[in-house]
1. Of the structures labelled 1, 2, one was used to calculate FRET efficiency 1/(1 + (r/R0)^6) of positions 122 and 202 (r between Cβ atoms, R0 = 30 Å, to 0.05), giving 0.80. Name it.
2. From which structure (1, 2) was FRET efficiency 1/(1 + (r/R0)^6) of positions 210 and 250 (r between Cβ atoms, R0 = 30 Å, to 0.05) calculated, if the value obtained is 1.00?
3. Of the structures labelled 1, 2, one was used to calculate helix-only ellipticity at 222 nm (-39500 (n - 2.57) for each DSSP H run of 4 or more, over all residues; to 500), giving -5000. Name it.
4. Between 1, 2, which one scores greatest on Kirkwood radius over Cα pairs in Å?
5. Among 1, 2, considering only FRET efficiency 1/(1 + (r/R0)^6) of positions 34 and 194 (r between Cβ atoms, R0 = 25 Å, to 0.05), which has the greatest calculated value?
6. Can you spot which of 1, 2 the value 63 was calculated from, given it is percent of Cα pairs over 19 Å apart, for residues 58-177 alone?
7. Could you tell me which structure in 1, 2 was used to calculate relative contact order in percent (Cα under 8 Å, 6 or more apart) as 24?
Structure 1
């Protein structure tokens, strides 16, 4: 017997079917509660603003945010700001992730180099990256380049440390077994270390999604003439908090979109 997709049909026991139904119901219940909680929050926010419990000038409201987004969209510049931030974030995310993994592999490969560089990684990780802002502008100029560099600086150290910890936490007995079979270090890396670290790599991707947006907004705060960070800064300067809240809303939507693109990998590579 085959199902509609042509795959062999599996006959589950009644207990298994009941368990699968329960899992599906629980998943739908969680999703329903998440949506309901979000709508409740928006509704309560709107009511408090409408009845004057909170001042819409300082706290805005969902209706004012939607109206501001529509007005910005009609002006035509909104899409430029969205694309600028998205482009900078994706480029910074990719560069930081790739370089971070390569540096982690290099440090795993050479224990002596790892011992030399470890204190510097800890120091760099604790350094407030915003303090390097003026230097970044001098090095690469203002605009997109400075924002991408800021994004990379925020993500790369975390990526390196996280992946290095994943590499060195691999079961030593498995490494010894491969060495006893005369496996080269390169074979150990590709056959054992990297596959073992896939789950940690997905976790790093999820962390970098958030951190890359932090880096982008910080970079756009420092020196930028476009982007959501620029809009937030501009709105606060002219006391138009509706622009600030609208930009933050769009930022949350874009960050959530990137997160949901990465999140499915967790199930696939889960240990």
Structure 2
């Protein structure tokens, strides 16, 4: 009888351990306005150096300076957040984006984007559900962009082009994954993306300061491809990004000092 009770106790204990480990693996949170963080928003300017590499040891190429400004704003009499982005190449501006997010749920109210290589500017007014174009755009492209935009209203989604801001609002926890409906206006339909906290790491600044970070990863569509983000546990800012797509690396590093503070 004692052996039977002991076996029963061991079986229950093992079952609880398995369930606990399984619960950790399955800690996937579907992101909505209910579980985003709205406190402690970091307003101000940030600059990132973005560059590509063929291998991790090869010289940097295709370098850009990305300047991002996040500011409080009132849009049509409601509290909002405006995010301005400018990507500078060697001697020209290659990309601009202006985004207005609803401060109560971070949904997109307005998004304007232009890439020099495309030659046109697109404005997405989510309030009145209208897309307008400035510049020469093929009719087939217009139809696709408008169709994708219309599809974005089927579900709650967040602006993928403002991911560095959105990542400061996530409720980080060890072994947690985030299921996020993202939409990058003008570049495809909304998609469900999984970002997983895969551990912690320590980054060193140029002055030798140690910064403890969450490491978050998104797996790419092709084998071996990924995006990784190092998020400061204290400030919640994204300090580093490392991507691998099509056998090429891309790095994004936050600079400690901005040009115009």
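1. On the way: 1: 0.80; 2: 0.15.
Clearly, the read-out refers to 1.
2. Numbers: 1: 1.00; 2: 0.75.
Label of the source structure: 1.
3. Clearly, the read-out refers to 2.
4. Checked 1, 2; max of Kirkwood radius over Cα pairs in Å sits with 1.
5. Structure 2 gives the largest value of FRET efficiency 1/(1 + (r/R0)^6) of positions 34 and 194 (r between Cβ atoms, R0 = 25 Å, to 0.05) among 1, 2.
6. Label of the source structure: 1.
7. 1
Values quoted throughout were computed directly from the atomic coordinates according to the rules given, and no laboratory measurement underlies them. Here the structure is a predicted model, which is why all the values come from computation and not from measurement. Cβ atoms are built from the backbone, for glycine too; each structure is taken alone.
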